[in-house]
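Quick note: the coordinates plus some simple rules give every number you see, no bench work behind them. All values reported here derive from a predicted model rather than from experimental measurement. Cβ atoms are built from the backbone, for glycine too; each structure is taken alone.
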Structure 1
Amino acid sequence: MAELDVVELINPTNEDFTWKYNGEPYTIGAGQKKSFAKFVGYHLAKHLSSKLMNDEVSDADKLDPKKSLELAHRHVYDNPRRRIALYKILGNIETVQEVIKAYPFKGFVGEMKEYEDFVNLAKSSVTPSPSISEN
């Protein structure tokens with residue numbers, strides 16, 4: 001990875017997301033697409049994916065001791081929910097894989113098919129933009 005390589009992130013939430021990298025805050029506006037240096041972008045993508053995973057858990061589930069282990073695993077292990085969140089942010093399977101490799105997750109937990117099905121559905125629902133012709 002070259003030092004000047006960039007990665008494009010999308011904030012799929014309805015609120016601005018700010019996280020620090022080396023003490024410097026970086027913000028992606030709600031629904032905004034923004035480019036960052038890869039090191040910064042991967043860091044932001046990891047933390048934004050954690051936010052997406054937290055947002056999908058109800059307050060009652062957060063307080064349920066029976067679910068606490070599963071919720072902790074979401075943040076420590078590579079899993080389908082993390083990959084789906086990263087795909088929403090990055091929009092690219094290869095880049096998701098690069099982010100997963102860049103962080104020391106403890107292994108994979110869950111069914112990869114859940115992630116694969118999500119990606120296939122996302123790809124099939126994307127309609128190509130009409131080409132612009134010059135007159």
Structure 2
Amino acid sequence: MMKSIVNNWIRQAESDLNSAKYNLDGNKLDVASYLCQQTAENSLKALYLYKNDKLWKTHDLVKLAEFVKAPKEIVELCNELNPIYIEDRYPDFSDEIPAKKFEEDDVKDFYKKAKLIIKWIKKQLK
């Protein structure tokens with residue numbers, strides 16, 4: 001049972017990454033940014049669930065990465081993606097609405113980071 005739930009989390013993370021690319025290509029940069037953060041979050045939750053037999057409901061990528069004992073490089077990537085959850089969800093976070101906040105080069109960088117995180121996590125799940 002637990003293996004199938006872990007698998008669902010990682011499959012959702014893969015779907016999030018594919019959707020991030022689709023939205024990046026379609027110039028929906030706020031959506032792509034959010035989905036990059038979700039790729040990291042959902043894949044980290046898969047690994048946390050795999051290691052602990054329970055789900056931890058948090059959006060803090062750094063804490064999740066630390067709890068699954070991710071290497072420093074992965075924790076740093078998570079730290080860079082971590083603010084997206086709030087920046088992209090709440091229009092009152094800054095003077096600019098999320099739909100206008102993100103630059104294409106930044107989102108391409110978010111995508112690369114999310115891809116590295118999920119790649120590392122999938123290796124841990126084997």
Structure 3
Amino acid sequence: MTHRATGTVEAKTFNEEVYSEVEGGPKLTRAAGVDQYHGDIEGEATYAGITVYDPSGSATFLSVQRIVGRVGERKGSFVVNIEGTVDESGGSAATWTVRKGSGTEELVGLVGKGGFVYSENQNEFTLNYSFE
């Protein structure tokens with residue numbers, strides 16, 4: 001049976017540093033931080049990733065995030081692989097996939113896909129999930 005989790009996500013911390021930059025080319029950065037989830041997923045997440053900024057100011061990113069808390073009524077932790085974009089205003093949108101085998105405690109067997117939209121006016125996530 002597939003379930004759908006929805007809610008909001010807020011950034012608690014965000015740190016980013018440039019690790020490669022050339023004139024006229026994309027800028028490469030490392031980012032890490034902590035997010036807080038509210039709704040059908042309640043918990044705290046830590047993440048790290050890389051971002052490629054185009055000279056236009058838009059960007060793409062890849063990151064890995066561990067969420068510790070609960071999904072529905074089940075407690076534990078799980079890891080998601082995230083792929084997304086950042087627009088010129090700093091808003092981001094991403095898709096994510098639960099990393100198979102990453103669930104702990106009551107979240108063992110968790111699988112799923114979803115995503116999030118994060119901007120000045122919106123900070124919502126979705127996750128369609130089930131247990132194997």
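Structures 1, 2, 3 were shown, and mean count of other Cβ atoms within 10 Å over residues 30-37 at 13.6 was computed from 1.
Where does the value 0 come from, among 1, 2, 3, when helix-only ellipticity at 222 nm (-39500 (n - 2.57) for each DSSP H run of 4 or more, over all residues; to 500) is the thing being computed? Write down the numbers at each step before the final one.
Numbers: 1: -16000; 2: -24500; 3: 0.
Attributed to the structure labelled 3.
Work out which structure the value 50, 29, 24 belongs to, where Cα extents along the principal axes in Å was derived from one of 1, 2, 3. Computing Cα extents along the principal axes in Å on every structure in 1, 2, 3 gives 50, 29, 24 only for 3. Here P(r) over Cα pairs in 10 Å bins from 0, in percent, for residues 6-69 alone was calculated and came to 25, 47, 23, 5; which of the structures 1, 2, 3 was it taken from? Only structure 2 yields this read-out.
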